[in-house]
Structure 1
Amino acid sequence: MPVNNHIAARADEIAAWRQDFHRHPELMYDLPRTSGTVAELLRAFGCDEVATGLGGTGVVAVVHGREPGRMIGLRADMDALPILERTGAAYASQTPGRMHACGHDGHTAMLLGAARHLAETRAFAGTAVLIFQPAEEGGAGAKAMMDDGLFSRFPVDEVYGMHNLPGLEVGRFAMRPGAIMASADHIDITVEGRGAHAARPNQGVDVVLAGAAIVTALQQVVSRNVDPLHSAVVSICMFHAGEADNVLPPVAKLGGTARSLDPQVRLHLRERVREVAQGVAAAYGATATVEFSEGYPVTSNHADQTAFAAEVAREIAGGAAVDPVAPPLMAAEDFAFMLEAKPGAYIFIGNGPSAGLHHPQYDFADGAIAYGASYWVRLVERALPL
């Protein structure tokens with residue numbers, strides 16, 4: 001079964017929803033217009049239940065098939081990013097400093113298109129639960145919805161997610177069993193020394209020098225402390241110290257991220273970053289306090305559900321257009337929390353030669369809509385056959 005003809009005929013309308021979301025981006029949990037529009041459309045489609053307010057502004061719709069059966073969940077994220085858009089699109093963001101730079105507008109629109117088709121046809125036995133989630137971009141909206149009773153109220157047997165991928169041709173899909181995206185922890189380092197006049201550095205303890213040495217040393221944690229066959233990243237991305245060019249400041253603050261595809265590597269990174277930062281600081285006569293804030297866990301696909309997702313994708317795009325063992329990404333994704341609670345799979349759909357995710361010139365490829373919405377529909381029909 002190729003792209004659903006009925007959905008393809010409506011692709012322009014679904015794209016219009018997407019472009020409307022794009023014009024009006026909202027951040028994190030503050031999604032009154034986006035979640036309100038989603039709920040209004042779902043009710044208009046005739047979904048059997050539309051619940052709002054889960055995890056703050058999450059929306060969940062329920063569509064029952066023609067016969068009873070199992071329950072599966074499909075998830076899309078809704079939030080945008082605090083980035084100034086530079087696409088020049090006719091439907092560009094109308095709110096300066098905010099834009100849909102990760103394609104969540106497209107994810108939401110594709111799941112809405114699938115919801116309408118499922119509500120109209122109901123060609124399955126069981127229940128489809130359509131999850132529209134806030135705050136994927138750093139706010140752990142998936143966990144917030146779960147903490148608010150998502151899976152106790154809607155006890156799905158499996159859950160599936162999908163994200164667009166720039167560089168992958170439109171009409172193609174990619175996935176892999178096991179770790180497909182990395183864990184992400186936040187690193188905060190405070191280096192304390194002794195301030196002094198810049199002309200007399202010997203009377204102080206230079207935290208800028210110590211901090212610079214810490215940054216350099218931390219780049220060796222992965223290359224010399226992590227098994228070469230494992231993947232890890234340590235990046236220090238912020239360095240703040242001082243207010244004048246002739247004063248050695250007493251304090252410097254560094255911030256960054258540690259990422260890995262393995263929970264044991266994740267723990268090892270925490271240990272080594274702390275030990276290295278503190279040891280290097282001491283060598284310069286300073287002290288370093290290292291704090292880790294736990295972010296998203298590894299996004300780890302379940303083998304059976306990933307194989308099933310690949311089968312469905314092949315029906316939509318053809319066998320040659322599906323990569324079932326794609327390389328993982330070191331970006332992070334809060335769908336990981338859902339996969340810790342339920343079996344399921346997270347896959348990528350091609351976005352073509354667009355700018356990268358989180359780039360001010362990124363835009364979701366509307367040509368992917370028919371493929372994505374068709375995938376959702378066929379996944380429900382295959383997972384819940386009549």
Structure 2
Amino acid sequence: MRTAPHPIDADAGIRQIEDAEGYIASICFKTGPPAPVGVEVEHIAHTPEHPAAPLDTAALATTLAGHAPPTIAPDGPHLPLRHGGRLDIAPGGQIRLVARPQATLARLHTTVNTELGQLTEMVTRGGLRLSGAGIDPHRSARRVLSSRRYQAMAASFARRSSDGRTMMCATAGLRPEIAAGPADGLADRWAAVHELGPTLLAVFANSPVHAGRDTGWASTRMRTWYGIDPGRAGTVADGADPARAWARYALRAPLLCVRRPTGSWAVRPGVTFADWITGALPGRPTYDDLDYHLGTLFPLVRPRGHLQIRYLDTQPGGDWFAPVAVLAALLADRSTIDTARDLCAPAAGRWLEAARYGLTDAVVARTAPAVLDLALRVLERDGLPGGLHDEVASTVDHRFRQAWPHLHP
């Protein structure tokens with residue numbers, strides 16, 4: 001596979017599949033010391049008196065004032081939050097806080113909690129409340145934003161099931177963003193973040209109720225992922241060359257849409273980006289088109305220079321910090337990664353069982369305590385301030401108490 005540098009001209013046409021593969025491989029992992037850590041935190045907003053009522057995006061734009069994003073306030077100033085984070089709005093009105101990466105977990109804790117407090121204050125003044133659940137507990141999926149991208153996305157998802165619409169419009173995720181780390185350890189780091197997934201998904205599952213109904217799933221948000229085309233939302237193969245695997249996954253993924261100056265962005269079913277390169281659609285795709293396509297893929301771990309982990313439910317209040325800190329700790333260094341992979345091996349691949357049963361799955365129940373204990377020991381070793389270490393330990397302990405109350409009187 002040829003390695004293509006980032007093109008000077010983003011509008012240059014892509015002539016060969018190998019050129020696209022090389023380009024993706026050159027940008028997907030920014031390797032180096034694994035210091036910065038970031039997070040995206042989504043929340044679903046309701047009116048407390050009428051939580052099942054549809055969200056009014058005009059009222060939401062007024063509520064968020066100068067911080068409202070272009071999707072609901074195209075003429076607004078789109079101001080950052082107190083520490084440089086920004087707000088986005090998902091198709092169903094979910095509010096996403098995209099925090100700036102920080103050099104330490106302690107600094108991330110401070111900045112994100114400050115900005116979450118700022119967001120909570122704004123929505124409370126506007127007569128809204130953040131639910132803190134991974135799926136809308138009161139409303140069924142309803143799209144409140146309209147754009148040609150979202151129209152094409154809705155049409156594409158609807159061909160398969162209603163799960164894509166639910167994912168778009170009714171789910172809220174917590175997305176830690178962890179550095180890719182040193183180049184010589186990338187394959188192990190990539191494998192570890194997937195193998196740890198079922199255990200951490202189960203520990204932090206937080207979406208059992210959707211639209212007023214107990215679904216029988218610990219993570220109904222993750223259940224929706226199983227109804228989405230795995231070519232867009234499944235796991236990426238691991239192995240010795242994650243960049244190559246991601247490039248192939250991305251080029252074989254079906255196009256969600258094709259941007260056009262006028263008219264619909266919809267594209268006929270089954271056409272992949274590789275097909276577009278070889279002439280399946282009019283015109284030649286550009287590197288800018290390829291960048292856009294990469295942003296329409298939703299695997300459980302997405303490389304964006306860093307590793308964006310997408311398999312966790314959002315958490316209530318300040319509980320977001322525990323899963324982020326745990327993941328960062330388990331990926332802290334090569335020795336820890338090796339130990340973590342050994343400990344989580346029995347549960348690796350048990351995505352469905354973890355989403356359905358959470359910590360009551362027998363295999364995860366045997367695996368999770370040792371994995372979490374390792375994370376807590378690494379956090380203490382690496383100098384996480386005592387109060388923050390206790391906060392993480394308390395959150396984890398609370399999850400075990402919820403799952404196994406008979407063991408924790």
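Only the coordinates and a few stated rules stand behind these numbers; no lab work does. All values reported here derive from a predicted model rather than from experimental measurement. Cβ atoms are built from the backbone, for glycine too; each structure is taken alone.
Quick notes on this one:
- Parent structure of the calculated result 3.7, given that distance in nm of label points 7 Å out along Cα→Cβ at positions 98 and 122 is the read-out and 1, 2 the choices: 1
- Value -13000, calculated as helix-only ellipticity at 222 nm (-39500 (n - 2.57) for each DSSP H run of 4 or more, over all residues; to 500), assigned to which of 1, 2: 2
- Comparing distance in nm of label points 7 Å out along Cα→Cβ at positions 138 and 218 across structures 1, 2, the highest value is found for 2.
- Which entry (1, 2) yields the derived value 19, 19, 8 for semi-axes √(5λ) of the Cα gyration tensor in Å, for residues 314-369 alone: 2
- Comparison of 1, 2 by FRET efficiency 1/(1 + (r/R0)^6) of positions 26 and 274 (r between Cβ atoms, R0 = 35 Å, to 0.05) - largest value held by: 2
- Given -0.23, -0.83 for log10 I(q)/I(0) by the Debye sum over Cα atoms at q = 0.06, 0.11 Å⁻¹, calculated: source structure among 1, 2: 2
- A value of 32 for percent of Cα pairs over 31 Å apart, for residues 106-289 alone, calculated from one of 1, 2, originates in structure 2.
- Identity of the structure behind 4.1 (criterion: distance in nm of label points 7 Å out along Cα→Cβ at positions 258 and 330, calculated), options 1, 2: 2
- When relative contact order in percent (Cα under 8 Å, 6 or more apart) is computed for each of 1, 2, the one that comes out at 25 is 1.
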